[in-house]
Each structure stands twice: as C-alpha cells, then as structure tokens.
1. Using the calculated result 4.1 for distance in nm of label points 7 Å out along Cα→Cβ at positions 54 and 334, pick out the matching structure from 1, 2, 3.
2. Can you tell which of 1, 2, 3 yields -24500 when helix-only ellipticity at 222 nm (-39500 (n - 2.57) for each DSSP H run of 4 or more, over all residues; to 500) is derived from it?
3. Work out volume of the Cα convex hull per residue in Å³ for each of structures 1, 2, 3, then name the structure with the largest result.
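Derivation of every value follows stated rules applied to the coordinates shown; laboratory data play no part. Worth saying up front: this structure is predicted, and the values here are computed from it rather than measured. Cβ atoms are built from the backbone, for glycine too; each structure is taken alone.
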Structure 1
Amino acid sequence: MFEQTFKNIDDILHKDAGCSSELDYVEQTSWILFLKYLDDLERDRATAAELTGKTYTPIIDPDYRWAKWAAPKIKNGNGALKIDHNALSGDDLTDFVNNKLFPFLKKFKLSAESANTIEYKIGEIFSELKNRLQSGYNLREVINLVDELRFRTHAEKHEMSHLYESKIKNMGSAGRNGGEYYTPRPLITTIVKVVAPTIGDKIYDGACGSAGFLCEAFNYLKNRPSTGSGSGLSTKETEILQTRSFYGKEKKSLAYIIGIMNMILHGIEAPNIIHTNTLAENLADIQEKDRYNVVLANPPFGGKERAEVQQNFPIKTGETASLFLQHFIKILKAGGKAGVVIKNTFLSNTDNATVAIRKTLLESCNLHTVLDLPGGTFTGAGVKTVVLFFEKGKPTQKTWFYQLNLDRNLGKTNPLNENDLAEFVELQKNFADGENSWTLSVAELVEATNSTYDLSVKNPNKKEEITLRQPQAILEEMKALDKESAEILNSISGLI
C-alpha cells in the first residue's frame, strides 16, 4: 500500500543538496512521518473524546498543526479534498519549518509534565533534529506524499512499521557498521522467544539503537494469551505494556530518534527511551528501584571508552561491549533474565579484564545457554558473534552451547531467517545435546583452563575432516609456483 510512496520520497531526497546518504533519508523521513502520525493520533483522540462526551485539548497549537501549515485542504471539482495549491512552498516553507515550527516543537521538552509523555518526546525529537532539505519545493513534494499515508487502522500501522524497519535495515548497511542500527529481526525474535518475558516484566535495552528488541518484545507480549477471561489483553495489561514495560537508553542522536519513531509505529505511544550515554552511569549508584526483570541487547562492539568512563566500573576496560555486560549484570533484578549479543572473542580473550568479567558472569549468574552465530549474521559488521543467555542470582553449574552451522554463506542477499534458528529454539527448551549442541561443566572448565574461564566454542561432536589432496594436484601447484618465481626473478633482473 505505501511502499511506492516511500520509494518516491527517497527519490526526492536523493536529489536534494542537503541529503547525502541513506542515514539522511531515514532522518528526514522520520520527522515528517512523526508529525503526520501525531496529526492522526490527535484526530483519533478527539473522536474518542467526542464519543464519550468529553472535551479533548489538542497537544499542538492551531498554527502548527499539520492541517494548517503542511496540508491545508480544499475541495476539487468532484468534491474530494486535495492540498490547497496556495499551501506554503519554496523558501516560505523552509523559513516556516526552520524558524517557527522547529523552535515551537522544541519547547515541549521544557513544558511537558514528565519524560514519559508524548509531549516530552516531541520536544526531544525536535531538539535533536534539524530540517536538512534545502529546497522548499522538494520539502513540499515530500509533505504531499506523506500526507497520503494513514496511521489510523491496525493494518496501516503494521505495514508502516514493516516499511520503516526495512529503511532502518538499509541504513544499517549504508557504509556503516551493520550492527550499529540494525540487528537482524529473525535473531531478535529468537532471543525474545528464548528469554520469554511476561506481562508485568520491566524490559530494558541500555544500547537500544533503533529499538528492535523493545519493539519485538512488545509484539511478543501483546500476542500472548490474556490472563483474564477475554481472548485479547485486558485494559490493565494493555496499560502496563504501554507505560510500564519497555525502557531504553541510547547515546547517538539519530539512533535515539529512529528508536522512538520505530516504537511509535509499532504501537507504543510514548516510548520510555532516554537520550544518554548509559556507560556514564556509575555502577555503584544503581539501586534496587533502578533494576529490571529482563535485559535484551546488542551493545556496540569494537568501540573504546575513555578513562573517565571506565572509572564507573569495578573492572576497568576500554572495550565498550565488556562495560555494557557489567552494566547489564548489575542492573538486572535477582532472578532477572537476559539475552545479550556480544563478540565471540569475549569467550576466549585472555586479558585480565575479560577473564574477570567472565568470572563475574559465571559466579553471579547462571549462563545457561550460548548461541554461536556464523560470520555474516550482521551485514557489514565483519566480526563473529555469540548470544549469551543468563539468569541473575545463582552461579553457573553448566552451560549449553549451540553452534549454528548453515549450508550457505550469510550476507546482504542471503540473510539469516527464522527457519535457520528453529532447531536451536527447539533443542534449547530441554538443553538437548546433538550434532550442533553440547553441554559444558563449569567445574571442569575452571580446572581445564587454569581458572581463565575460557568458554571458547569448540564443538566436541564435530569430527575434523582432513581431505587428502591428489599427488597430481600438488605437482601442478608446484609447477605454477615455480613459474611465478621465475617471472618475479626475471622482473628483478630487468631492473638491475
């Protein structure tokens, strides 16, 4: 329904001097989409109030509503509504957006009652963003296209969320670290299934990026059978999911905006995402009231943190992912569950910090499952990863490993899918050993690794296959190498 509209919007942004990459396309599409969504939300709220005989006070002042500045309507010859040809355009439009609209919307951050309101999110978004479209005529074209989109029905919101997800996926591959913005949806779905949160859990991602984990956890929980007598969720359960279930923190401005937008399109009206550097929080300051029942996360790997940030952690290291893992262990409630993606080198690195963090994880949590993922799972990331599943509060006795071995190479045109992970999900329920899975005793591990807690993924069920080469093939290779050597010597002789 909307896919062609999104393509047309990208075409317009591509020819604007202010937008140079997929990152800009998503950012600019996001703020315009958000204002259209907000207009539809206000209309729905006004209609609901009218039906119950109540009065609805709009969030946005009359002069700044979508129908006033973006899409004022007149009737055409057939009586249907169309955008007035006198609507702001060109320099008049960019002047209004840059100098009036954005400053007005920024003020909501100061006037909102709390950070958990949509008013505050409006202020946050427009404090972080700016309009990058330099041509007011291009902006007018984009607005006209966005005005055709609808966010009113469940089907419309569902399609919109999928299209937005695909834009985030493209952005993740736009010459950046693919894992920075986009964790493959099949992997997220699988992690959520295994962790299995329940309604009433406080679910947290301290490096939420585009909020894929929180969106998927919301989808998972809203489709759970109700604990009440009805088939769907009760009013109370819906309210819990909307306001007291999903929490995130994100350091980067663009990812923060996209995360909020992604959650809104998935049906969470006022996402509890905070724009902050999670690692700037001192672990010693975390109290019981700050803790969560569930952690779902793919923290950035490969980053390095400054010395002053490292001071917030008992185990000092510059490795971002290792600091995040300490944060997640600390911020989980006793009995809390986690599914965390991390570089596979975390399992075997021998530096003092990594060994100490592995020891802390095994002694304070039950690391019950490790999922070993093949290279190419994260497009453009260039590293192999594992998923750690653990519960806080009791030490690890044994760990079940599953090595995902596929009969194809993963990549941009051949991504991971849910069927690839189906066997893992099934075997994990009973920690069943098989060709790709095995169990490791921690007591034996400590003894065998001389207390370095090396958790390297070495599948004991895989027999090493040694292929003996044919003598003729070896001779042919030797001849080719001799020929290459002779050519190199001749080249050198020619230079002397």
Structure 2
Amino acid sequence: MIVEVLVVYLLLMVGIGIYEYRRTKGFLDYYIANRQLGAILVSFSFFATYFSTAAFLGGGGYGFVAGFQWSAFLSFFHILFAILSWFLIAPPLRRIAEKEGIVTIPELFAKKFGKFAQIVTALIIVTFFELYMVSIYKGAGNLLEVMMGIDYITALLITAAVITIYTAIGGFRAVVMTDLIQGFIVFFGGVLLFVLLITSLGGFEAIENLKNVEIFGGMKGEALFEFGKLAPQPIMASGMVIPFILSLTFAISIAQLASPQLIIRFVAAKNDRVIAHGMILAPLLVGIFAICVFSIGPFGWLVIPKYSDVSNFVKNPDLVVPFITMKLFPEGVNALLLTAIIAAAMSTINSLVHVSATALVRDIVQNFYKISDKNVVRLTRLAVLLFALTPLIIAVKPFGVIVEIVGVSFSVITSAFLIPIVAALYSKKPNSKAAISSMIAATVTCILWQLYFSKTYIYPVVPGLVVSAIVYLATTIKK
C-alpha cells in the first residue's frame, strides 16, 4: 500500500505541473502567478514551503537527544517569527512590490539599493539555497531508505525527477498549487502522527513512563524535561547546552522573516485583504504543526529500546521519526505519513529551486543581457533543471545531520538579508553601501564562524546578525 499511495501522489504532482503549464501565460505568470493568489493559497504555500523533511525528521527527531527543551524553544520561536513575518514584512512588501513592479526579492534590493545589491543578493541565494536543498534531499533519502527499504540514491532520484518536472514546466503556479495540496497533507500528517503516537503509548501515562525510563549516559528520563540538561555529548561536556539549543532553534525559526522563498509569497498576494487573513491562518498552521511534530523525539525512548540499539539513533536522530512510524503504526497509516513527509520535502525544494532559477535569470543574467519575456521563461526552466540536480549530487555523500545543515544555511540567508529587508521596507532613505556591506559581512562572518568557532556551539546566525546590524549602522552613520 505504501508504494501505491506514493505513486498516486507523485503522479498527481506531475499532473498539476502539466495543468499549470497550459495556464501559464508569460514570465509574470511563471514567476509570481500574476499576483493573483488568495489567502488560503498564500498561507498554505508559506506553511508548506517553510516546513520540509527537516521539520519532520530533523525537528521531530532531535528531541531524542535534546529533550523537551528542544521542543519548547523551537515551537516558541516558530510561532513568534511566523507572526512577526506576517505583521512586519508582508504588508509593506506586498504594497511596494505592486507599486514598483517587483517580481523577485533581489529586484526589491535593486530598487532600494542599486543593481550591485541585486547581484550580490542573487549570488547568496543561488549558493546557500543549494546547501539547504542538500539537507532536504538527505531527509527524503533517509525516509525512503528506512520506510520502504529502497536504495538511498534511488530515493534521491525519484524525489528530484518529480520536482524538476512540475516546477520547470508549471512555474510558480505549479509550485503554489502543489503547495496547497502538500500543505494539507503535511499539516494533517504532522498532527495525526503526534496524536497516534501519544495514543499508542497510553495517552498521558506516556509522560510518567518517560520520566522513569533509562536514557543515554545512565540518566533517568526526567532529564528529558529539564532545561540545560541534554544535548550531544561534546556539548554537554562543554556546559554550552542552553546557548547551543537557543542559537540553533533561533537560527532555524527566524528565517521566516527574511528567506526569499517564503516572503516572495507576499509579493504574489492579490491584495491587502489576503495578507490580513493570512496573518491569522499562517501562524496558526505553523504553531499547531510545530507543537505536534517537534514534541515527538523524546517519546522515542519508549519505543526504540524495545526494537533496536539506541546508539545508532543518538548518532543520527534523523532516523527516529521514521523508525517510530514503522514500528507502531499499520501499513495504511504509514503510507499516509510517508506521503506527508515526502510532501514536506517537495513543497520546500520546489520553491527553493524556483527562487534560485529566477534569481539567476532575472537578477543576474538579465543585468548583462537583454532577453525577451518568452526566452526568459525558457532559460528559467533550464535553470530549474540545473538547481534541482546540483544538490542532488552533493546529497549522495552529505555532511552533517539535517538540523546542522539547515542551521548553517539558514544562518547565512537570515543574517545576510534580514537587516537590508527591514531597511528596504521601512527606511525613508535606504543606504546602498550599508546594505551591500552588511550582506557581505554577514555572509563572511557565518562562514568563518562555522569553520573556526563552531566548537563554541553558538550557531552562526547570532554573530552573523550582530555583525550585519553593526556594519549597516556604522556605514549609515559614517555617511
């Protein structure tokens, strides 16, 4: 049944791509669906794009080694930044984009800070979105490997092939329409997974049982409920548990304020009423899903020791959620949950690929060559193929667990773009030199921090944002 359900789902996604291909007319349709998206489409597309396999496997599984402090901080930050994104970023961005005819986020920077800022922004997007996609491909591969017993590379190829087809031919219309369906599947699947898990473990009795179970290091399960107690062994030994958990959950969550693949949805919204309704719906979807899914990991201690050696899951917590699913639930439920997690992967990769392709063509190539609208769409479709396959190749031999890869890539994207975006939307006299300098400084800081200071267990987004803000303010004041 798992195979049949998955095949039907994949064929449906391709079918939507073909359908939207026939409806797409011109580059504005291909890039932002002609600015005609309603509240439900924008909200579910925002939700589905943000939550990927990293949420199910990385976010859901990491609590196995970090306890409920991970669940609490990550859920809190997700809800907070979802609200701030829709209240602070969405309204002015939609109005400015409509007034100025903006169709990409780098183009917003071009209007406010100049062409060079546009190119720098596009280059950062192209580079670090590819890194982020590696983590999502890895998640999809791990999932199919555990739940279906198929080869890891075959799983990668299946995922990439379907996404490339419907994103390339259908453009943004196909992306948001598949996001709507995938968003429903992801949301329902996440809630169902949590409810079934708690029910199968005896309801509220599972919490008391969890407190008494023995976990790694000979500790009692009560440690799972304590702040500053659990983390991977090197972090516990350093005494940096709280800074590590806070910086990582902060890095992943604050991306909702500045990630181009998310906030481009605001540009495609039909009117201000769509944004007003989305302010309620989108944070609600994010909050319910986050609380359910991010609380799953610690309960793995009531399941995994009965069937397997826990050391493998401590080393790779990305495997916790699929293992629990396989052991506790019947095949029909597994088929639904598998589809939900695959949907989470595809709904994120399609947006990352689309934004990367549009950044390359619209924001880099078109700054040097004049291209007709018809050829712009053709070239963007070719770019989709390029950006879907590159991270696939890297994912064959990936580095790090999912939450670590996501944390690093989100750190760069967030710290490089957040300050300039706020300045572009709210400053009466945006400073071009300050924006460009802050983006470059943030990117360099994050890279150097990861290379030389990662043992501090503070994720790069923190120093990246601090440096970005200091450089922007210092350059502005100097002027």
Structure 3
Amino acid sequence: MTQTNRPTELAAEQQALLHKTLGRFDIIFLLIAAVVGLETLGQVSLFGAEAFTWALVLAVFFLVPYGLIFAETGAAFSEEGGAYTWVRDAFGRPAAAVAAILTWITQPVWVGGSMAFIAAETFSTYLTPLEEGSFGDYLFKIVFIWITVLAAVVSLRKGKWLPTSGALLKIGLLAFFVLTTGVYAAQNGVVGLSLGDFSPTLLGLFGSVPILLFAYLGFESGNSAAGEMKNPARDVPVSIFRSCATAAVCYLIPIFAILLVVPSDDITGIGGFLDAVGTVYSVYGGAADALLKITAVVFIYILMSQGASWMIISDRMQAMTAADGSFFGGFFGRFHAGLGTPVRVNMLSGVVGTAFMLAAMQMTGSGADVFGVVLTISISTFLLSYLLVIPAAIRLRTLYPERERPFRVPVSDRQFAVLGWTAFAWVLLGSWVAVFPGTLERLFGEDYPFTEYWGVSQTTFEVFTLGTLAFLLALCALGYVLGAPVRASGATITPSVPPAEPAEEIAR
C-alpha cells in the first residue's frame, strides 16, 4: 500500500469498532440473499426461450471468469470497504470515489424504485388491494424501505439473520416451484417450445444482457464487510464459488420452468414469477388459493431480505469511502461504537430510497412500466461501477505481486488479465445497452419501438437515466472536495491484521 493510499486516521479508528461476526455460512447466504433476485426472473423471461440461452451463455462465459478473478482479489485484499479499497489501491481515491457512489446508490434506488413497487404490486394482487397512488400504497412502500434500513442499522450479529432466513426461504420456494412445475407439466402439458425458440438473436442479446449481468454481479460485494469476517482469506473464495454456482442454478432452472408454463405473450416483468406460480399451483385444487397467498407473503419477505442484505453490504462500503476522505467531510464515515454499523449512511440510504420512490411515483405509465425503467436505472449505475472495479482487480495482480494470495487462479498474469477483460467486455456491452437502449438494435437494422417496449418515451427515459447519472457525478465531486481535510490526515501506521479467531469459533 502506497503512502498516497494509506488509510486516513478516521478510517483506522473505524476499523477498530468492527465486530467479527461473519463466518463462511453467513457470507454464503448473505451473498445468495443479495444477488439471487426473484424479481428479475420475470423481466428476463420477457425475452422468451432465448433468455434461457443467453443466461446459460453468460453463466459460462461471464460468471466463471468473473468469479475467478474476484475470488483471488477478495481473499488477498480483505480490508473493510471492498471494491472501494481495490479501486483506490489500483487507481487512486478519485476513481474509487466514483466506483463507490455508483455501487452504493444502486441499492437505495433499487430498493425504493423497484423492490418497493414489486412488493406493493404483490401485496395488492394477492393479499389486499392497494389503489395505486393511495395513502395505503405510499405507506406500504415507505414501511418496506425502512425495514430494510433498520435491518442494516442493528448489529450485524442480529441483522444478518434477515438476509440469511430470506436466502433459505428463497431456495426453498424456488425448489417447491420447480417441483410443482414438474407435476403441472405431467398433468397438463407445457407451452409449445421448439429448439428454434432457443436460438439466440441480437435483439435477445441486447435486451437481456443488462438484466442478466445485474442478476449475476455482486458476489464480491461481501468484501465490503471483510473487516467483520472471521477468516476472509479462507472463506471468501469458497463463498464466491458456492454462491455463484447456486445463482446459476437458481436462475437457469426457474427461467426454464416459467417458459414452460406461461405463454410468452402473458409474461410480465413485474409479475412474471408469481404469474407462473399461480398457473402451476392449480395442481393443488382447493388449496391453491391459500398456497398462493402464503407464497405472496414469503415473496415479499424475500424481497425485503434481499434489500436488507444490499443495505448491509453497500452502506459499509460507502461509510469506509467517507472515512477514507472520499465522500464528504467524514460525517458519514463513522460506525456506531456499540452496534458496529454505519448508522449515518444507513439513514442516508433510507432517505435516498424514499426520495426515489416518491420520484418514481410521479412517472406516468403502469406499475410494470415504472418497475422496468427504474430497474434499468439501477442496472446502469451498478454495471458502470464495474468498468472501474474489474480493471482494478486486473491491475492489483501485477501492482502488488508480493501480496500473499491465499487463493490464486492457476494462470499467468496475462491469462488472468484475459479473464478480467472478458468479464469487462460483457459489462461494457451491458452498460451501453442499459443507458442507451435501442441504439445498437437500430445500428444493426433492427426495429425498436421504444415507447412500446418501455411504456415511456425515449426522451423521458434518457432524462431520468442521464439525469440520475449526472446528479451522482456532481454529488461525488462535491463529496470528494469536502473530504479533503479527512484525506490530509493519513494514519501513522497501516492497521494491523487482527489476531485470528480461535479455531472452534471459526468452525462455528
């Protein structure tokens, strides 16, 4: 670590407040809770059978190289703050500040602008009707947002159980859905699909790659809480590999199941998964309605746990960004002495999520249209952050050759770079398509009726998307300038690695 990148005094002080509570079990299920998203299944399935093809292609040609490079990087560079510290050590604090704010802002925008909407839609459709724009609609979404925030405020020892329980329920629900789909198919047959339906097309690639990348990215994000892991050098690679494999299975099989039972014309982005659930539950006869209501409650809980897991992860990264002098004057860079959590950033995330929900409520169009647009904005900010994070992982391999690597990808530095740039190329494609949908399609001579696809005009979409990105860059620049006094006071020594936990504690 160079003198330029030495942690600030404030960052060193905050490291001492962290509680080491995350074992391998916790990390794996925190990642599954965060990354495997049921709400994206319907959005991906909108592209028909070829969505399964592209999901399989990305699982092999994106998820594998991506998982390998970050398994090595996460085990070797295990400072609290994760991706922020990697970009800082590779390219300096200004670049790291940009990567951090793009990663962090994705979560409150996504929770407030997408997750809260799909949770409310689920509640209204399957439990108690909520008139769109009514007091009850607003109240439900606000409560949803702030429950995810409160889960991040409480100590990690307690807060981690919301994501963990949500991850277990998620796996259980998907398994039950797939088994029920098998019974339904045996009794009623399936939607007619031919091999030709699975043939990949450019329209399918450009349409599905952003949402698929959003679904597959984030497994390195657990390193944002690396300072709270009992043994990150040992547990990070295993956690990334196991959660990546789980994600591939949890996306590929349910997507295929949805395509088998729901006609492509009937699939909607906001309700695709539960539409399929409602169809296959008919095999349970009179119990179907009660089971569907229970599933709706579980689905909302899973969404809540997913939002909470991202709040837990991303807020820690942004708090360390602030403590390191790259996000305002250190106000947001403090962890609560008793809870060991970044309460100030947690509150900021809640405010941002609520504000974005209120803004999204003013958009014209159906709930499904708003969900699709806001989800794409979340995808845009998230993917753009990886245009810095992936090159940082590549550069750290050669910039710090002396760094001990508990897990090392058994390839040369050049081959490691090939893995990284392969993942980068996919993210670059996804980023462009997410920010400027329709441009590549038209370049290749494909028809792209924008309003028909999105439910809003292209002008409205770009104003909302580019306006969000411009605001973020301005906020990042202001925060970096105001963080100068914090940066001026570097720690006199690099924080030492805490003593290892007793073997019996690590085993637990």
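1. Checking each candidate, the match is 1.
2. 2
3. Once volume of the Cα convex hull per residue in Å³ is worked out for each structure, 1 has the highest.
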